[in-house]
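Peer 1: Input: structures, listed below.
Where a number appears in this text, it was derived from the coordinates with a stated rule and is not lab data. Nothing here was measured: the structure is a model prediction, and the numbers come from that model. Cβ atoms are built from the backbone, for glycine too; each structure is taken alone.
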Structure I
Amino acid sequence: MNQFGIMVGLEKKAAFEGWFSKVDDQKNDLMFSVIWGYTTHKETSHAFLQFTSSLDQKTSYIWFPIEELSYEKDPFVLHIGKNRLTEKGMVLDFLMDGIPVKGEFLFSDLTPIRKSFFRPGIMGWLTLFPNECNHSITSMDHAVNGVLHIGERTWFVDQASGYVEKDWGTGFPREYVWVQANDWKESSVVFSYATVPVLGQHARGFFLVLHHEGKEYRFSSIEGSRMLHFKVRGDSFVAILGKGKHRVVIKAKQAHPVALVSPDHGEMKAKIKESLDGRVEVLLQKGKKNLVHLETDRASIDVHYDQL
C-alpha cells in the first residue's frame with residue numbers, strides 16, 4: 001500500500017489529510033518545512049499550506065479554496081493552487097504576508113522504512129483499522145536540490161537533507177510528543193509517543209525508527225517494545241525504550257517553538273507547539289555496549305502532552 005497518495009478524499013466528511021516536507025540545508029544554515037493539506041469539514045472545508053522557516057522562526061498558514069486542490073493518482077501528484085508535491089520533488093508558488101515565495105526542488109535517493117505484509121506502515125497492523133489519526137513515513141532521509149526565493153532573497157539548495165511524512169483522519173492525538181532529525185551523514189531518526197483512542201478507550205503507544213549506517217532499528221509498542229521511562233517537563237521530554245537486550249534513550253528540547261494549526265474533528269482550528277530546530281540526543285545500547293550515539297541542534301520537535 002502506497003500511503004503517500006490520497007487516503008481520505010473529498011467525499012469523507014469532517015476529515016483531514018496532510019503531508020509534511022522538511023528541508024535542512026546546512027550549507028546555507030537554512031531549515032524550512034511545508035505542510036500540505038486539506039480539510040473536508042462541511043463549514044470550513046479548504047486546502048492549505050503551512051510554511052515554517054528558521055529565517056525568522058515564524059510560521060504562516062496559507063488558505064486556498066478547496067476547488068484549488070486536485071491530484072493525479074499514478075504517479076501521485078498533489079496540486080494546491082500553483083504548488084505541486086510529488087515523491088520526486090515540489091514546486092512552491094504562494095504569497096506569505098504579501099511576500100512572494102517561489103521554489104523548485106528535486107528529491108532523490110529516498111529512504112523509506114522497511115515494510116512487509118504484517119508491517120504495511122509505521123503503525124503496523126493498526127493501519128488496517130479506522131483510526132482517529134493515521135501516520136505514515138514516506139522518506140526518512142533524501143537529497144534535496146533546488147532554489148528558494150522569498151521576496152528578493154534567493155538560496156541555492158545543494159544536496160540538502162529532506163524528510164517526508166503524512167497524517168490523515170479526523171484529528172491529532174489528544175496528547176503526544178514527536179521528534180525528527182536527519183542532518184547526520186548516515187543517520188536519521190523519528191520518534192512519537194501519543195495517547196490515542198483504541199476500541200472505545202484511550203491508550204498510550206509509541207514508535208521509533210532509527211536508520212544508522214544502512215541498518216534500521218525499530219521500536220514500537222504495537223510490536224512488543226516497552227516504554228521504560230517517560231517524562232515531560234515544559235518544552236522538553238525524556239524517553240527510554242526497551243526491546244530485548246536493546247535500549248534507546250531519547251532526550252529532546254524545543255527551541256524557538258511556533259504555534260502550528262492542527263485538526264480537531266476534521267476542522268483546522270486547534271494549535272500545537274512545534275520547534276523546527278530543537279535539540280535531541282539519541283543513544284542506542286545493547287546490554288552495556290553503546291551502538292549509536294547521535295546529537296544535533298537541528299531537530300523538529302512537538303510537545304503537546306500533560307506534565308508527568
Structure II
Amino acid sequence: MMVRNGQWGGGGGRTIREVPFAAPAGVPSGVEVMPFASLRARLPARSMAGPQRPSFHHLLAPTRGTLRHSVDFSAHVVRPGSWLWVRPGQVQQWHRMDDTEGTAVLFETEFLDAPTAALAGLNDPYAPAALVPDDHDAARLRLACDHLAQEFDAFGRLPLTVHTAALRHLLAVLVLRLSHLSTPADRQESALDETFLRFRDAVEEGFARSRRVEDYAGALGYSPRTLTRATRAAAGVGAKEFIDRRLVLEAKRLLAHSHRSAAQISQQLGFSSATNFSKYFQQRTGQSPIAFRTAIRGRTTR
C-alpha cells in the first residue's frame with residue numbers, strides 16, 4: 001500500500017514529498033482497496049496536516065459523515081454518495097477523518113489496460129476531482145465498488161493471475177462509470193466541442209511558452225473570439241482566464257513541491273524576470289510566490 005517506512009511523513013516541512021505506490025506484501029501490485037478506518041490507521045497524525053503529491057490514483061467514496069479533502073489547493077466537501085478522484089501528480093491534503101467512513105481505492109494508471117485508460121481519461125489533467133452522481137449512477141457505482149472490494153479481500157481463493165485479472169476488470173468497470181457520469185445535455189455538448197478540446201490540449205503543451213490567446217488562435221486556425229466563446233461554453237471562463245489558471249496551478253505546484261527558487265520557476269514558466277512572475281502571481285492569487293510557499297510549507301510542519 002502507500003504507507004511504508006513513513007513515506008507519508010511531512011518531509012521535515014521542506015517540500016511536498018512524492019508518494020510512490022507500494023502494494024502490501026503478497027497481494028497484486030498496482031491496486032489496493034480498503035475502508036477509511038484502515039486508511040486512518042496508516043496515516044501518521046502529522047501527515048494529515050501536510051500536502052502530499054502521490055504518483056497514483058485515489059478514489060475516495062464516503063458512506064458516512066463528510067470527507068474534507070484538498071486537491072491542487074482547492075478544498076472539497078464530499079458527502080455520502082459522492083466521490084473524490086485524486087490523480088497522479090496532483091497535490092492533495094488530508095483533513096481529519098475521525099467521523100468519516102467509506103472506501104478508498106488506490107491504483108496505478110498502468111494497472112489498467114491502455115484502451116480502458118484512454119476511455120476513462122486517466123491522464124486528463126482537466127478532469128474534475130469531485131464527482132456527484134445522480135441516484136441511478138450512485139447505486140451502480142456503489143455496487144461496482146463493493147464488488148471490487150470483495151474480490152480484493154478474497155485474495156488466495158483464486159490463482160494469482162486470475163485474481164489479478166478479476167481486479168483489473170472490476171476496477172475498469174468502476175473507473176469507466178465514474179468517468180462517464182450522466183451530465184446535462186448542454187454540458188455534454190460543450191465537453192465534446194472540438195474547438196475547446198484542441199485549445200485545451202494546446203494550452204497544456206504550451207502554457208509555459210505563451211499566455212496570449214492570439215498565439216493559440218493563430219496556431220489552431222481560429223479567431224481569438226472563437227476560442228473565447230468555445231472555452232466559456234465548456235469551462236465557464238474565457239480563453240485568457242483558462243490559460244492563466246493553468247499557469248498559476250503549475251506555479252503553485254512548483255512553489256510547493258520543488259526546491260527551485262522563484263527566479264528559476266519564473267524562467268521555467270516563460271517569464272522574462274522573477275519580478276514579472278511575482279507581479280503576475282500576486283495579481284491572480286493575492287499572495288506573492290514566497291508568501292504562498294511559506295504558507296503551504298508551514299502546514300507540513302504543524
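Peer 1: Thinking only about distance in nm of label points 7 Å out along Cα→Cβ at positions 122 and 266, which of I, II has the largest value? Please report the intermediate quantities before stating the final value.
Peer 2: Working: I: 2.5; II: 4.0.
That would be structure II.
Peer 1: Cα extents along the principal axes in Å was computed and gave 54, 46, 38; which structure, I, II, did it come from? Don't jump to the answer; show the numbers that get you there.
Peer 2: Details: I: 54, 46, 38; II: 60, 47, 34.
Among I, II, the structure yielding 54, 46, 38 for Cα extents along the principal axes in Å is I.
Peer 1: Can you spot which of I, II the value 18 was calculated from, given it is relative contact order in percent (Cα under 8 Å, 6 or more apart)? Before the final figure, lay out the partial values.
Peer 2: Numbers: I: 15; II: 18.
Here the read-out was taken from II.
Peer 1: Let me ask another. Upon calculation of helix-only ellipticity at 222 nm (-39500 (n - 2.57) for each DSSP H run of 4 or more, over all residues; to 500) from the atomic coordinates, which of the structures I, II produces 0?
Peer 2: On the way: I: 0; II: -14500.
Of the structures listed, the value fits I.
Peer 1: When distance in nm of label points 7 Å out along Cα→Cβ at positions 178 and 194 is computed for each of I, II, which one produces 3.2? Spell out each step's value before the answer.
Peer 2: On the way: I: 0.7; II: 3.2.
This figure was derived from II.
Peer 1: Here's a follow-up. Taking distance in nm of label points 7 Å out along Cα→Cβ at positions 218 and 258 as the criterion, which structure among I, II has the greatest value? Display every interim value, and only then the final one.
Peer 2: Working: I: 3.3; II: 2.7.
Result for distance in nm of label points 7 Å out along Cα→Cβ at positions 218 and 258 over I, II: largest is I.
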